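Input: structures, listed below.
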Structure I
Amino acid sequence: MKTAVLGVSSSKFGELWDVSPRTLVSQTANEVLKASQLSIADIDAIYVGNMLSGILGNQENLGSFFAEELGANCAAFKVEGACASGGLAFHNAYLGIKSGAYDRVLVIGVEKMTDHKPDEVASGLMGAGSEEERVSGITFPGLYAIMARAYINKYKIPKEYLASVAVKNHYHGSLNPKAQFQRAITIEKALQSTMISDPLTLLDCSPISDGASAAVLVNEKNVGGKNKPVWVIGSGVATDSLGLSKRDDITSLKSARLAAIKAYKQANVKPADIDIAEVHDCFTIAEIMALEDLGFYQKGKSGKAIFEEKLTLGRSKELVVNTSGGLKACGHPVGATGVKQIVEVVEQLRGKADKRQVEDVRIGLTHNVGGSGAVAVVNIFKRAKDQ
């Protein structure tokens with residue numbers, strides 16, 4: 001059974017002090033239903049991607065919680081996989097359609113983080129780490145700094161390569177009205193920003209954010225209406241150890257490599273076929289590793305390509321990466337991120353990305369990671385007219 005994305009919607013990301021999770025989801029879900037020309041009564045199942053609702057909000061039963069808010073009586077589930085929760089919610093919704101269990105599914109990604117103290121958020125996020133890492137007091141900036149240091153030492157790259165990730169994604173974010181940070185930065189500014197965990201500075205790190213994103217998936221029998229469908233042609237998930245200490249190589253994410261292999265095989269495409277990608281740049285080093293894990297570059301080579309603007313909108317002749325601004329500039333409300341990536345790719349494939357539009361895109365990919373690589377999900381999409 002072929003599966004299509006019929007509609008997408010996203011809130012603005014950022015410090016949304018005056019908006020509750022209920023309101024975020026209600027607005028975003030109703031927008032995507034309207035875009036899909038459906039009512040909530042047409043939906044067979046709801047999948048909610050979220051990480052921190054139990055820790056920060058004392059509410060784990062989000063499937064029922066948001067089904068009630070939307071006036072639905074269908075099947076409803078919360079899907080949690082750390083920062084990959086949104087992508088995993090989409091993956092499970094896709095499987096629900098492919099299996100024939102459901103015809104029309106609503107996927108929601110949501111997180112409300114800025115209402116809480118930074119130390120509470122940092123502690124909650126470390127729920128995705130290993131016990132040894134939590135006991136040691138390390139946080140995710142520290143873990144990714146370890147990976148960054150190992151990568152720099154192994155491949156002898158300059159710090160400017162990391163900074164160029166932030167520069168590219170802030171430039172893209174400056175073109176996105178829903179991004180948390182809508183301003184361009186320079187490499188010098190990135191290098192000179194406050195040190196967070198050596199070698200990562202403040203501008204190497206994605207922010208704490210609020211936001212919600214949504215998508216409607218349908219089987220091919222339910223494709224119709226004013227929007228052309230965007231076909232889901234591959235979706236792969238893989239895991240690795242929770243902590244870094246048990247991995248053979250911390251300059252690459254095995255989970256991402258394996259998830260990509262599965263998705264490429266399902267989609268019957270190669271890395272060279274991908275026109276646009278939204279990758280999980282929770283820290284600048286994460287994008288550099290992602291581009292290599294996904295097969296776009298050989299190990300140690302992607303940083304130079306980013307520095308040379310080979311993946312930047314308007315300057316790239318091949319692959320363009322993180323046109324939304326990525327996690328770095330668009331923001332990172334952890335449960336919503338994976339769905340927001342899908343929203344961006346679908347809008348690109350429909351030619352609806354406005355100032356961020358990449359010319360003549362046919363195939364797009366999303367790469368969503370949980371923890372320091374304990375889980376990864378890769379989804380691949382193709383525009384309708386090429387089917």
Structure II
Amino acid sequence: MATMSSPATTLIPFNRPGSAPNEAAYLSEVLASSTRCGDGPFTKRCQALLESGTGAAKALLTTSCTDALEMSALLLGIRPGDEVVVPSFTFVSSANAFAIHGARIVFCDVRPDTLNLDERRLEALISPRTRAVVVVHYAGIACAMDEILAICARHQVAVVEDNAHGLFGGYRGRALGTLGRLATQSFHETKNFSCGEGGALLINDPALVERAEILREKGTNRALFFRGQVDKYSWVDVGSSFLPSDILAAVLLAQLEHRAAIQTHREAVWRRYDGALAEWAARLGVRRPVVPAHCASAWHMYHLLMPSLAVRSAFIVHLRQRGVMAVFHYLPLHLSVMGRRHGGAPGDCPVTEDVSDRLVRLPLYNSMDAAIQDAVIAAVLAFAP
């Protein structure tokens with residue numbers, strides 16, 4: 001357990017990869033088996049659990065959320081000259097997966113409350129060349145999906161949910177990851193459920209399932225062969241090797257099976273932060289996370305919006321001196337080197353530019369106990385700029 005006696009050697013980390021019962025047993029089982037490659041028994045069990053747990057028509061494990069996004073671009077037939085709308089306040093993969101196929105990325109600003117894509121700005125960014133809109137459920141809080149889906153339906157534009165933060169979160173009684181035509185998940189070590197590196201593609205349009213299986217298997221119809229639907233398999237389409245090892249799936253399955261306990265614990269940690277810091281935040285002009293009543297959080301992170309960049313910088317240093325690692329988050333994509341090549345310029349997304357300078361994330365991980373959280377809360381409450 002971390003203590004506060006020597007911050008240089010006992011730093012409370014921002015994240016600690018989680019573990020769950022049965023991980024060791026499942027790893028032993030797969031290592032003793034004759035199947036360690038992708039689409040083995042543990043992969044299939046993970047996929048079935050994701051389908052039953054979300055209601056998605058089909059789930060396919062991938063080696064990363066980035067790969068799932070790249071599969072989405074292939075399935076939607078993204079080509080040079082197409083446009084894809086992406087929030088500027090997100091990880092680079094949300095844009096890069098479409099840019100590598102020649103799409104021009106059109107950056108949308110985010111809402112000042114949830115930090116999700118601002119649906120009020122979306123329609124003005126859609127052109128006859130727009131093929132897809134990527135929504136990111138930031139911190140596991142749903143975007144305004146009714147409005148976004150209605151806009152995209154009017155323009156016959158596909159919606160892709162980058163649900164890296166939001167597995168088992170909800171929107172008006174529906175699971176995140178089941179609202180768009182396609183959705184992607186992350187099982188990176190920083191996520192609620194992790195196998196180190198991993199992801200999944202959730203397919204909500206049954207018409208895309210067969211081709212998704214082909215793309216994921218290097219462009220071959222191998223999945224059809226193993227189901228006995230063809231007598232041999234061959235190269236029938238473009239594709240790549242998007243399958244994770246069954247070794248990774250064994251670790252992931254143990255965590256997904258333990259999801260109720262993981263999510264209950266993360267919710268308790270999140271709510272304890274929110275209650276303990278309420279008065280301090282109000283006094284210092286710090287904004288706590290906003291969770292609309294119709295959204296069911298996935299409890300992925302706890303973030304604060306400080307009054308200014310200078311205050312945030314001082315706050316991060318203050319916490320580090322007290323043995324607590326706190327970090328900022330995304331830089332505006334539209335102002336990056338690649339973002340500017342896609343037409344981004346200062347002032348295009350003013351909310352993104354503002355919150356990127358002021359946001360800080362507190363430690364939150366599956367094994368975080370009350371004593372560690374006490375130390376984080378005490379360090380936060382001791383800050384007075």
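Throughout, read-outs are computed from the coordinates displayed, never taken from laboratory work. Since this is a predicted model, take the numbers as computed values, not measurements. Cβ atoms are built from the backbone, for glycine too; each structure is taken alone.
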semi-axes √(5λ) of the Cα gyration tensor in Å, for residues 100-211 alone gets 27, 22, 16 when computed on, of labels I, II, structure I
Comparing structures I, II by mean projected area of the Cα convex hull in nm², which one has the largest value?
II
Matching 2.6 (distance in nm of label points 7 Å out along Cα→Cβ at positions 244 and 268, computed) against labels I, II points to structure II
I, II: which one has distance in nm of label points 7 Å out along Cα→Cβ at positions 172 and 204, as calculated, at 2.0?
I
Output 2.6 (distance in nm of label points 7 Å out along Cα→Cβ at positions 236 and 308, calculated) maps, among I, II, to structure I
